[in-house]
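Read-outs throughout are calculated quantities, based only on the coordinates presented, and are distinct from any laboratory measurement. Everything quoted here is computed from the prediction, not taken from an experiment. Cβ atoms are built from the backbone, for glycine too; each structure is taken alone.
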Structure I
Amino acid sequence: MPELPEVESLKNELQKAVINKKIVAADIYAPRVIRQPSAGDFKRQLAGAAITRVLRRAKLLILELSNGKSLTVHLKMTGQLIYPGGNKDARVSFRLSDGKRLDFCDRRLFGELRLLDDWKSLQFVKDLGPEPSELDLPRFKEMLSRRKTKIKPLLMDQTFISGVGNLYAAEALFRARIHPERPAQSLTLPEAKCLLQALNKTLAEAIKHKGSSVDQYLRLSGEPGDYVRYHKVYDRQGKPCFVCHSPIRRTSLGGRGTYFCPRCQR
C-alpha cells in the first residue's frame, strides 16, 4: 500500500501538473470506486470545476476545487494516479481543460474516490493520529509509555501515528536498532528519540527519491519511485545486513510480514 512518502510525492507532482486546470468531464468505468456521492452526481458536480489546490493528510490525497468541493483519493492497496492518462485500464478518467487526462487506475478495485463538501468531516480523517513530523520527543515518549503493544504493529496503527505503514515502520526500526517485537512502553527515552528521528529521516529520504515502487505504486508520470534502492531490510530476507552482515529475517506481526536484523535490532 502506498504510504506517506508515495502519497506526498504524488501530491507534489499533481501540484505542478494540474493546478488551475478544469475537469471537463469524468468518465467512470468502475462505479464501485466512487464512494460518495452516486456516480451520476459525482460526474455532474465535477464538470467544469477547476483544481485549485492539492493537499495530503496521512495517506489521503485531497484535490480542492473551485466549486467549494474536494475530490479525495485513497489509493489503498493498488491504486494509481497517472498523468497524462489515456490508459485502457483506467477505472475513472478525468478529462482536463488542457486536453489531457488524469487517470485513476486500480487493479483490485480497493481504492476510494469521494466528492465532499468538507473532507475533514470524514470519520477516517477524524480518527487519524499525528504524523511523525508533528510530534516532539516528550509527546512521543508519553504516547509509547501508555502502550503494551509490540512497537511494529503500533507504528502501523493509523490512529496512533498516521502515514506510516509496513515498509517504513520496518525501515525506521532498523535505523533505530529496535526489534519490531519490543513492547512500545519498554522503549527508553534515548530509544524513543532515535526512533522518532529515524521515522522522520526515513520518510524524508523516501520523499526525496519519489517513494518506493513495490507492489503497484507508480509516480504520476507512470515511472517507478527510486527509494527501493535504499531499503535496508524490507524485502531483503536472507540477504546480509548492511551493518553486521547477519542474514535479514522475516517474521509475521499483526498479520503482516516484517523484516529485521536479529543482531542489530534489540
Structure II
Amino acid sequence: MEPTMGIAYYQVDSFTQKVFAGNPAGVCVLAEWLDKSTLLNIARENGLAETAFIIKGRDEYAIRWFTPDIEMDLCGHATLAAAHVVSKYLDKTDTVKFRSPTDEIDIKVTDGLVSMVLPKRVPTPCNPPQVLLDSVNIQPMAALQSRDYIFVYESEDDIRNIEVNPLIFNRINLDPGGLCVTAASSTCDFVSRYFTPQSTILEDPVTGSAHCSLIPYWASVLKKDKMEARQISHRQGDLYCENRENEVIVSGYAVTYKIGEIFIGQQL
C-alpha cells in the first residue's frame, strides 16, 4: 500500500551560518491542520527541540510550534527556520507574515538575515521557588520572571559553569516556560543559556523567545536598544537584538541541513 500522506519537511539550523551549530528546528508544510496528537507525534519523531507547522494563506502563513512534549505559545528559532524556508524555497520573498493562535509575527529577510518582530515581555523581580534555586549549582545575584524565570549572574564564566540537577529541576512545572540564566559579556552585550523542566531536551541550544524578556532587561541595564547576544550552549548561536517601545526585534541567520518528506499512513 502506498503512503496516504506526504508532508514537505525541512530541517534548519537557526541563529547560525554553519551546520551543526545554532538550534535545529523542523519545518513541516501542511495543506490543512492535522489533529493535535498527530502534530505532537511528528514533533516527537523528529526529535528536535521544536517543530514548526505552517499552512499558506492568501497573505500570510498560519503557524504552530510543538516540542516532543507539548504545544508552545511561541518559539523564536522555529519561526526563524520557517521564515528561512518560506523566503528561500516556497515564496522566495523578503517579507513573511505568520499568524499563530495568539500573535501576528512580521518578518523581514535581508541578505539572509531574518528579523522577527516578537512580543515584548518585560520581566519583573521575583522570589523564585526554592526548588528552582536548589536545582542550580551557582546561586544568582538577581531573579526575575516573565513567561520564564530569569536568573542573572555576575559573569559569563558563571553561565558557562552552570549545572542544572534534573532530579530537582523536574519537580517544578513551568509549562510552557523555563529557566533562563544570563550575564553581561565582554565579547558581546550579553550571554544566556536556557533549560526546560520535564522536557525531553533539558537545555535548548538557542532560544529566540527567551529574548523577548532578555532584550528589555538588558536594554535597561546597559542603556542601549541595539545589542548583540550569544547563547552559549554546546552548539552556540548569535542573535541581533533591538528593544522597541512595545515589541522586540530578534534577528539571526539560518542554514538548511535537510530537505525531505514525511509519510503518514500504512506503508509497504
Structure III
Amino acid sequence: MIYFLSPFYNEEEFLDKFINDLGKTANKISPKNYKIFLVNDGSQDQSLKIALSFKKKYPITIISYKRNKGVDFAFKEGFRKIFKTVKRQDIIATLESDNTSDLSILKELIQKIRGGTDVALASCYAKGGGVYGTGIYRQVGSKVFNYIFYLIFPIKGVKTYSSFYRSYNATNLKKAWGAYEGKLIDIKGFACMVEMLIKLSKLPLNIEEVPMVLRWEGRQGKSKMRIGKTVLGYWSIVKELFLKEKFGSNGIVERARKKFQEKK
C-alpha cells in the first residue's frame, strides 16, 4: 500500500488540479493499492469542500480541524493516522499541495523505496534538478540555507534539505517516530521538514535523492511560508540538534539511536 500525505490551508485556487493530478498518477503507479490522506489545516475558504468532492473518485481520507495550527501539526496528525494502519512493505509519500511537486518523478521516488532506500528526496539541487519561475532572492536564500545545513549536518549524497516532497519506507519511519518518542517533528512551521530529515539522518537509514525541476510558475496564490518564522525555526534546529547535542545538554539523538537499534 502507498499512502500519499499532503496538508492544505486556503488552497482553493489550485487544490482541484492537485488532487485530480495526484489521483491519476497514483492510479498509474499502484492501481487500487493506494490511499490519499489530506490534512485540512483550518482552511477558511472552499478548500475543504473541494477536497470532499473527490472522495467518491479517489480513496481519500480527510483529517480536518477548524483552527490553523501550522504545517508541523498537520504532518504530525497525518503521520499518526497513517501509522495506525501501515504494514511491512508499505510506503508513505509526502507532497506539497500547491502543484510544485513534479508528479513525473513520483514513480521514481516510489521505486527507490521498493529498491531498499529508506528515504527518497525530491531534490532541485541534485544533478539534473533546477528551479524556475521564482525570484532571485528566494532562489539565493534557499541555496544559502541548504548549504549551511549541508555544512553543519552533512548527509552523504543529499543537497536539498527543505523539500516536503519525499517518500519513506513506512515501517522504518514509524520505528524512527517511536525512537524519537513522537518528537521526530518538534519544531514549528516549515522548518519541521528540515528537522525531520536531519533527525532521520542520525539513524542507520539509507537516504537518497531524485533530481527534480521545481517550477514555481505553475503555482497560484501566495506562499504560506513566513520567512522570519522559518529562519527562527532553522536556528532552533541548529541549537537543538547541533549545539546542545555537541555540548551534551540534549542527548535526544543518542537516545533515539539506541531505541531504534533495540527495535530491530
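List of remarks:
- Structure responsible for 4.0, with distance in nm of label points 7 Å out along Cα→Cβ at positions 43 and 171 calculated and labels I, II, III on offer: I
- Label whose coordinates, when Rg and Dmax of the Cα atoms in Å is calculated, return 19.6, 59 (choices I, II, III): I
- Read-out helix-only ellipticity at 222 nm (-39500 (n - 2.57) for each DSSP H run of 4 or more, over all residues; to 500), computed value -5000, structure in I, II, III: II
- Structure with the greatest value (metric relative contact order in percent (Cα under 8 Å, 6 or more apart), set I, II, III): II
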